[in-house]
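Values in this text are rule-based calculations from the coordinates and carry no lab data. Just so it is clear, the model here is predicted, and its values are computed rather than measured. Cβ atoms are built from the backbone, for glycine too; each structure is taken alone.
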Structure 1
Amino acid sequence: MKDIVIVWFRRDFRLEDNTALHRAIEYCEEHDARWVGVFQLDPHFTQAIDSHHDYFFQTVKQFQERCLDMKLPFQVVYGEAVDVFKKVTNELKEVKAVFFNRDDVGYGAKRDEKVREWLESEGIESHDFQDYHLHTGEEVKKDDGTMYKVFSTYYKQWSKQKKPEVVKIDGEMLKKYARSFNEELDEKSSEEFSSLLSQCDREWQGIGEENARKRAEGFVSDRLKDYDNNRDLPYVVGTSRLSPYLKTGCLSIRTLYHLVAEKDNTGVEAYLQELAWRDFYGMVHYHFPTLREEEFHSKYRDLPWNNNDEERLQKWKEGKTGFPIVDAGMRQLNNEGWMHNRLRMITASFLTKDYMIDWRLGDQHFEMKLIDHDESSNAGGWQWAASTGTDAVPYFRVFNPTTQGERFDPDGTFIKKYVEELRDVPSAYIHNPSKMSHEEQVESNCMIGKDYPEPSVDHKEQRKKVLAVYKELS
């Protein structure tokens, strides 16, 4: 019997430029072994299902079907990580090694360590690789070995670092060294996965590696040149919309980096900075493991959040705050599982500064809703908005939701797309519809307080209050 190696897929659902898969095939070539692919359906991520999970599990299903079509071995196995490997190695007696692209932070890092320990106790080799970022938390540091706390200085050093090359995988070798499963390893796993998929509220389009590659190439050829000018305008298709593919690993960060870096236009630098921000927050989370649980700056750990104000929190979640640009952003999130980055900043600032509601509650809500949710970037972004994180916006800078709307959606094009009650409101009032007279409200088919809510707070008053609170702790 041939030796077997397991490729443990987690958030890297692609057959190209996949480090763990590449190294597994190299091992098979060297040892004349065979490989199988496994995805652990973790109970930790199946307790509450929302758009984030819908998208992810449908991506897994699409990858499973693709492997089946290509006669490549891939199975979904339900259970805690160590229990899954017990099941697989009990069925496949000749397992000699496990290859996977590791997690460096959070729950995933702790899970990986448990699996390594169990594999070692069983005499099975484990080979893990950094595949999710361009640079790890250890690669870009100050001369004294400490972490950067300011993005601009981090970016200067990040830019000097040689970027990893794209990993080439021979499709014929994938098939040559594949070892088919005799049958389903666990019938319960198939039933559990089917049950999860049946709970999905919608069928996501454009998922998978092939669509990711097409979208990346289309963005680089068509929209990258205008990225710096258009990225802050939500009514323009100016961003890449590639973040969901990076999250699920249908698109390699290395592939994307080199596609962009090969171009020569004004959008390149701006876009590469966004990729660097992704690495920056990954680095911060690596060195500050409690990034999602506590404020980076200890002086703000006693902020008096209004966490008992369930009514306001719900208004924010539903997009019914009475501030059009905030509501449009939240409704885009609810409808599409994605939100424009400028609106992520606006809605986060509104929750933490206008409502003075804990950034952690916002982070948790975005985790459930965003199909591109990355725990390091999400927590870093929320702490940025709350002025509690590293290189965060100063506490005295409070986004005015009305002027933000006027600046980034001047005619209300984006607002009217997502807040249908306001679609007939004149542009002169679209950012402050409560200023309309009764006659104008009738003419616009939008009665304020009935069809669309009054502003739920007085922004000027809330700004004074929040500044006083932060100043006292600063």
Structure 2
Amino acid sequence: MKFVSTRGNVSGIGFIDTVLMGLANDGGLLIPEKIPQITAEKLKEMSQLTYQELAYEIFSYYVDGEIPENDLKELIEKSYATFRNPEVTPVKKVKENMYVLELFHGPTFAFKDIALQFLGNLYSYVSKKTGETIHILGATSGDTGASAIEGVRGKEGIRICILHPFGKVSKVQELQMTTVHDKNVLNLAIRGTFDDGQRIIKELFADVDYKHKYHLRAINSINFARILAQTVYYFYAYFQVGKEAGTKSVNFSVPTGNFGDIFAGYLAKKMGLPVGKLIVATNENNILERFIHDGVYEPGEFRSTFSPSMDIQVASNFERYLYYLLDEDPTAVSALMDHFKSEGKIVVNEEHLRQVKKDFAAHGVVGEECLLTISKYYTESNYLLDPHTACGVAAYETCNEPSEVCVTLATAHPAKFNESIERCDIKQTFPEQISQLFDKPQYLEVVDADKEEIVRKIETLFSSPAK
């Protein structure tokens, strides 16, 4: 298995080098040269596996022997031993033909744990093998930061800096990041949006000399390992629902802002998983919905919403989908991305738009619809949705036919977003791990969304002795 860049100037690299490179050195995103194909017979065999066994099977197609079998199995076991549910990502039936895939049973109560527990252990494994200190740099709209810090804290040879938009994440998300007191962890709260932080991170990774000087590693979903880890739960959910409902095809409704989680589903489908519709659920920051409906990818005005983790205008993983939409033509991808950089807009032709509409459905949740969905399902089904999952459920209601079986991805525990839950006049009980956060001191620095100032801060962290 070899990996290539969506922009064509990086090719023939293996899995570990792909993980370490993060953003491709030509500014593109790394994808497999060829997507593995899983037969119906093999899918039937895989349906009997535990989550950890399934992860090993799927990872093995891409790792392709670069990590010895026992080491890979140990990395997987270690990564998912931290989850509170033995199934890792259990599926719950909420009503007829409607299921929720609970992705929030990891250490930080968010779906990002599924990929970042594995990636943290993988980075630690590589650091021990090479003897090099790894510097992790990332931006977060809320959940990635906490999951990344939790995934690497206490591990030798790793330092991490996370940028988050000051005052634009939930209180629990903020506390999960900023109550960690570790010399190897730096939290920078930027005066700006997630998109500002993401832009700065991508610029730093695009500076190849700088990236190599500090051994910069990515934890955002620009890293293919994030996508790979997330494909596993699509397979797992499909198998569990198939046993329950006897269906041969399942739709998935996916709350997404950065296009990573939905792209993992797209990848699973291209591998051979019998996925029906892939429903993109967004909020008022609906660049993805507008693209799927109209073929125009153009950032709008930033909105703060009840679902802050999706308050994103520029979706990092969108380029990976463009690569396949444009028939795996890196020259065409590069031209479109250059046009986007100069003009701030991408427009696809009618033929491509027809394909987009075959690949995805979409719904953007506006205004009180998110809160109304939370209230409705709490009243009718006694199931409490977090606001992002509520967007996914609202999209399911809009885009799914009654006869179709649909799984909505529950991306976070509702306790992480009590500000929205309280607006529904619902009083919830916090898990003990979250309740304890409110009594801890916070450690963060508030800075402008200024690349030079941020570089000064992270260089201080990177030049300090590693613990």
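Here are the numbers for this structure:
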read-out	value
Structures 1, 2, by distance in nm of label points 7 Å out along Cα→Cβ at positions 158 and 414: label with the highest value	2
Structures 1, 2, by distance in nm of label points 7 Å out along Cα→Cβ at positions 318 and 334: label with the highest value	2
Structure with the greatest value (metric volume of the Cα convex hull per residue in Å³, for residues 102-229 alone, set 1, 2)	1
Per Cα Rg over 2.2 N^0.38 Å, the highest-valued of structures 1, 2	1
Distance in nm of label points 7 Å out along Cα→Cβ at positions 38 and 246 from the coordinates reads 3.1; which among 1, 2	1
Relative contact order in percent (Cα under 8 Å, 6 or more apart) derived as 20 - corresponding label from 1, 2	2
Structure (1, 2) behind the derived value 1.9 of distance in nm of label points 7 Å out along Cα→Cβ at positions 142 and 190	2
